[in-house]
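Structures incoming, each one as structure tokens.
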Structure I
Amino acid sequence: MKVTPLLLTSLLAFASQQASSASLDIKITNLTQGIYFTPLLVAAHNGDSQLFMSGTVATPELQAMAEGGNITGLAGIVDAVSGNKVENPADGLLAPSQSTMAMLETTDGNQYLSITAMMLPTNDGFVGLNSWMIPTAPGSYDIYLNAYDAGTEANNELILAGSGVVGMPGIPAAPGGSGINGTGVTNTEANQSVHIHRGSLGDDQPESGNSDLHNTVHRWLNPVAKVTVTVK
């Protein structure tokens, strides 16, 4: 076949369009023993945008997600940069050892994948994937995700009514159950930037002690989630 300048231009334009868009099946698995994920945000975006960045102060939108599971602000950021997103693919909490699927069509040069969700019960812990470059070659790719601390709230490890709202300390809920009457592990946060979470300390005293969390149920080691991205 003879390739004319017009045909070459058309082929290059088609290739460019193919490289900037993808059809993805995304499976997210909670690897923890006793931690739940709040509604997930799965987003494809351009290289100039990020949902979070380690070593920087959390944005108000990230803080709202990390302290109360509210992904509305982060979803708005994705919309503002013409990103593609799936909100709450698990239709609620993603329980320990459970998986959920998200189907995402990317467009307009949105070549980076990010994922966030609050971890319960934590004060401001979240599971996160930050700007993973989506492969252009079809196939399945596994990614393991760490737990992050937003650095916006002291990890007192206390289940407190009314918490979960930005500025109100405490853990809003413990879906799998928790202790009561803890006095608090700490009331300060030394690292006020986004950083790898130290994990919950907990204790073995269900009606007293420092923490309302249990030291065997609510502890974890990274990674806390597995993501399998299938590029079609």
Structure II
Amino acid sequence: MRSATLAVMTTQPSPPSPAAAAAPLAPIALADRLPLRERKKLRTRQALIDTALELFTERGFDGTTLDDLCEAVEVSKRTFFRNFSSKEDVATAPLHDMWTALLDDLESCDPGGRPVLEMLQDTLLATLDRMTTEDWARRVRLSHRLAEKTPSMGAHGLHFCDRTSRAALAILHRRLTLADPYDLRPRLALDMIVAAFNRALETWAARPGSGTRAELAAHVRDAFTAIPGTLTLTVGLRDET
């Protein structure tokens, strides 16, 4: 499971951790309406992400120090740690921003009488549509490829995803009429959309070319469409004679 993968959730929902709750949402078009000070913070944060991904790709993750990154962006380490907890944190930020935005969307989405799985799929696709900042898809691709060959990024991603999955499950139990806190179905529904997203991400990232957010969304829709058939897939032994 890579940086974007939400880890397997505990049976009983837990409240969001302070770290997860404090994680910044991905900058979107509405960022232009923020006060000047907040816009400057967002620009600094984005510069750290962009520069980190470029340096890590060119020099290697272990070949780039935090001092190198801060010097390139012309910020202090204190400024860096106001935005990120580590090199791993800044390198995985593009997809982590999306998952954090999903938590925000789960707080306001209307179930509308739909099955939970369908509601989660629609919400994730809506969140993906909100990732409209310039070059977001390119950053995701760079981050994903770095995570594939950087064990510490994978470990950081699992920790982040465990917090996020707990927070998502807690939101579902708080907002929806799910009487039994030990009901496995909402947890499994979350697991299915996350697994489908990650398979779509792998396919999209492996294709040649720059890749676009729209293309990633198309792969995600295809993966969601495959879920029902997965539940009924039957196989037999190969005839090796």
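Have a look at I, II and say which one yields 1.7 for distance in nm of label points 7 Å out along Cα→Cβ at positions 113 and 185, as calculated. That value comes from structure II. When log10 I(q)/I(0) by the Debye sum over Cα atoms at q = 0.07, 0.09, 0.15, 0.17 Å⁻¹ is computed across structures I, II, the figure -0.26, -0.40, -0.93, -1.15 traces back to I.
Can you spot which of I, II the value -4500 was calculated from, given it is helix-only ellipticity at 222 nm (-39500 (n - 2.57) for each DSSP H run of 4 or more, over all residues; to 500)?
Working: I: -4500; II: -21500.
Corresponding structure: I.
Given a value of 34 for relative contact order in percent (Cα under 8 Å, 6 or more apart), point me to the structure among I, II it was derived from. The structure behind it is II. Have a look at I, II and say which one yields 0.20 for FRET efficiency 1/(1 + (r/R0)^6) of positions 65 and 193 (r between Cβ atoms, R0 = 30 Å, to 0.05), as calculated. Traced to structure II. Given 17.4 as the derived value for mean count of other Cβ atoms within 10 Å over residues 41-48, which of the supplied structures I, II does it correspond to? It traces back to II. When you work out distance in nm of label points 7 Å out along Cα→Cβ at positions 81 and 177 for each of the structures I, II, which one comes out largest? Of structures I, II, the maximum of distance in nm of label points 7 Å out along Cα→Cβ at positions 81 and 177 occurs in II.
Computed from the coordinates by the stated procedures, all read-outs in this text should not be read as laboratory data. This is a predicted model, so every value here is computed, not measured. Cβ atoms are built from the backbone, for glycine too; each structure is taken alone.
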